[in-house]
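Next come the structures, one after another.
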Structure I
Amino acid sequence: MKPIIVVSDLHLGAGPEKEKRERDFIDFIKKIDNANLVLLGDIFDFWIEYRSVVYKRYIKVLCALMNFMEKGNRIYFVPGNHDFYNTEYLRNIGFDVKYNGLQIKWKGRKVFLHHGDVFSLRGRVTRFFYGNPVTRFLFKLLHPDVGLMIANSVSKTPYKVEGSTHGFMPEGTEKLFKEYDIVITGHTHSPGIKKIANGKYYVNAGEWLFKRNYIKITEDEIILFNHTERLQKIG
């Protein structure tokens with residue numbers, strides 16, 4: 001089994017020290033060798049596609065990710081509530097987009113990875129409002145600078161401070177344990193591993209916004225990191 005690296009909630013293009021956060025992520029990608037990458041939502045802030053325009057603030061990261069795939073690695077993109085609006089371009093450059101989450105097997109257990117926002121009514125309403133075909137069509141009628149200005153005006157990322165959270169487990173996530181043994185999400189920016197029942201675990205991937213959290217899944221362990229420090233593990 002190829003190791004899997006899971007990263008969530010980068011919010012690229014917005015928030016404090018955005019240039020340094022981008023450089024750190026690019027350096028991180030360059031160091032990953034012979035592994036697959038799961039981008040678990042809110043990678044961009046925001047991702048909005050136009051027919052012939054790609055926002056220049058994402059070009060460096062997209063080039064690094066394409067170089068990563070040229071090594072023979074795969075990228076799975078699980079859209080979050082900041083970057084689900086349209087992903088045709090990401091599919092065209094090689095991302096394996098998983099709108100409904102990613103399912104894998106680990107040591108015989110069923111593992112489900114999702115950003116985590118859609119399991120509450122509020123999350124579903126938000127996605128419908130911003131992500132339905134009518135809204136996307138109207139956005140495409142706007143000049144890209146205007147579309148980005150509107151997106152930035154509704155984003156709360158520039159006002160986030162380190163340590164602020166929206167709870168640990170996203171609302172509604174608990175129902176997933178009827179089908180899965182291990183559930184991994186982001187969204188709440190609260191890294192951690194919690195035992196739900198015998199053999200069942202919830203894992204929050206945390207965020208790259210401040211703490212540079214990520215998860216590494218190997219044949220034997222699921223490990224949660226803060227930078228290079230191991231925080232918790234399963235296995």
Structure II
Amino acid sequence: MSALYELPVFGLSLTLATYLCSLWLYQRLGRPGLLSPVLVTVIGVAAVLQLTGMPYDLYMQQVALLTLLLGPATVALALPLLRNGHALASSAPAVVATLVVGGAVSISVTVGAMVALGADDAMLRAALPRSVTSPVGLSIADALGASVPMAVVLTLISGVLGAVVGPALLSLVRVRDERARGFAVGMTSHGIGTSRVLGESTVSGGWSSAAMVLNALVMTVTLPAVAQLVA
């Protein structure tokens with residue numbers, strides 16, 4: 001088995017194949033939040049690493065190309081802002097108010113839950129970027145001195161829960177405006193939630209993408225200061 005996973009392309013091939021299969025299954029079954037391709041890929045790859053005994057450090061070396069692509073992916077996040085710039089500017093007061101209130105609630109809930117559960121400083125730091133899209137959230141976690149793998153897990157959990165519960169909860173409280181629905185999901189559930197609301201409409205998807213980017217910008221500045229105060 002070690003001869004197989006020591007092949008230089010094993011980790012990269014495993015990740016890409018698992019993701020493509022997960023994406024096919026996700027689309028085939030109507031885009032259910034619990035079958036998010038990112039979540040299924042993480043679980044699938046983790047299971048293979050556990051079964052084969054492949055060291056995590058070796059796997060990370062083999063997928064270095066994917067890690068390198070996080071940089072261009074982060075830059076590409078500016079595209080939703082360009083595409084929705086005029087609409088966002090016309091609703092600037094509401095957008096700013098939502099970012100401030102939503103960000104404050106997100107941080108308060110995270111800190112409150114971690115403190116109530118008796119989490120240590122390391123866990124608290126890893127949890128802070130949970131509502132930030134992964135490319136930016138991982139950078140924030142690293143800057144905070146948090147465990148990046150733990151931050152990834154918490155980010156995925158937050159994204160999946162938001163994608164599954166978010167749209168239903170918004171419908172329950174009678175939020176019908178596609179812009180509001182998209183913005184709310186994008187702020188709390190980043191890419192996983194955005195992929196879910198794209199199934200509702202392109203308007204919701206566009207506003208969700210824009211919210212994801214704006215929230216990432218705000219949290220990049222805010223979270224280091226918060227970590228200094230509470231961790």
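Out of I, II, which structure matches -8000 when helix-only ellipticity at 222 nm (-39500 (n - 2.57) for each DSSP H run of 4 or more, over all residues; to 500) is calculated?
It was calculated from structure I.
On mean count of other Cβ atoms within 10 Å over residues 43-50, which of the structures labelled I, II is highest?
I
Between structures I, II, where is volume of the Cα convex hull per residue in Å³ highest?
Of structures I, II, the maximum of volume of the Cα convex hull per residue in Å³ occurs in II.
Just checking, which of I, II has the largest value of distance in nm of label points 7 Å out along Cα→Cβ at positions 203 and 219?
Top value of distance in nm of label points 7 Å out along Cα→Cβ at positions 203 and 219, among I, II, belongs to structure II.
Taken together, the values in this text are just the output of simple stated rules run on the coordinates, not laboratory data. All values derive from a computational prediction rather than experimental measurement. Cβ atoms are built from the backbone, for glycine too; each structure is taken alone.
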